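Just below sit the structures, each encoded as structure tokens.
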Structure P
Amino acid sequence: MSDPHPNLLPGGCHCGAVRLEFATALTPQDTAPRACDCDFCRKHGAAYVSDPTGRLRIRVADAAGLLAYRQGSEAALFRLCARCGVLVAVTYEQDGRLYAAVNATALDRRDAFLPAVDASPQLLSREQKIERWTRLWVGDVAVTGSG
């Protein structure tokens, strides 16, 4: 039986307090992250990757180490290191299930990805965003150490 997630992409914040492990069928060399055009993501230089069949683990050194910030439609949570401020992912919870997109710039192999392509989620309604997230984002997500 072959591994449905042959690529394990580690990453994290600058100071090391937040670590990521993104298991995916995506190949970075064939994947263009999506650069959201909202002011928040632009100011953070964020460009997201996701794989609905993938797995994401976010580990935090201590319970206060991961900040959550809502903006825009206020449905998703942007996850940032409380110590160094790096935006590592964005998450959305529905019916007890956590979905996420990973900020490719927070992955160790960030330079292996294709150049980012622009995305304009601001043009979508809240309902359209949620439908898109639950269809395209990673659906096997765990955050540990964050309380």
Structure Q
Amino acid sequence: MNSVILRAGTSYLAGLLLVFSVYMMLRGHNEPGGGFIGGLTGATGFVLYAIGCSVGEARKALRVLPQTIAIWGLFIALAAGLFAAVFGDALFTGQWLFIGETEDDKGLPLSSVLVFDIGVYLVVFGSVLTLVFAMEEEI
């Protein structure tokens, strides 16, 4: 499309959607959200950018092949699942690490569940973009 308004609007909206997708992924442990909905929201930003500008420009903005993002997401999710085996627990059992733990405060909790959500985010993000970019290039 050759609309200047659409090109400018999608540039800002894509960035806003990416930031919101990271927020959705991080809040998914305690409230609705998580890696899946965050990945869909992030991919929506790049899909809008591809519609407004072009698939070529969206690929340049992404800088990495979407297939590569999805594959790395699979490895990250698998590593998070196998991490429990190091401690003798069943696969995909959540493991927690508390940073800055004191007597009164547990500190900052980090978990293998968060790492798994990051992997799911990357898998969904890369898979959706692979599919949409392929369909958009055919049209």
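Any read-out appearing in this document is the output of simple, stated calculations on the displayed coordinates, not a laboratory observation. Since this is a predicted model, take the numbers as computed values, not measurements.
Some notes on this structure:
- Kirkwood radius over Cα pairs in Å, for residues 28-115 alone - structure with the largest value, from P, Q: Q
- When relative contact order in percent (Cα under 8 Å, 6 or more apart) is calculated for each of structures P, Q, structure P gives the greatest result.
- Computed -3000 for helix-only ellipticity at 222 nm (-39500 (n - 2.57) for each DSSP H run of 4 or more, over all residues; to 500) - originating structure among P, Q: P
- Highest-scoring label, criterion being mean projected area of the Cα convex hull in nm², among P, Q: Q
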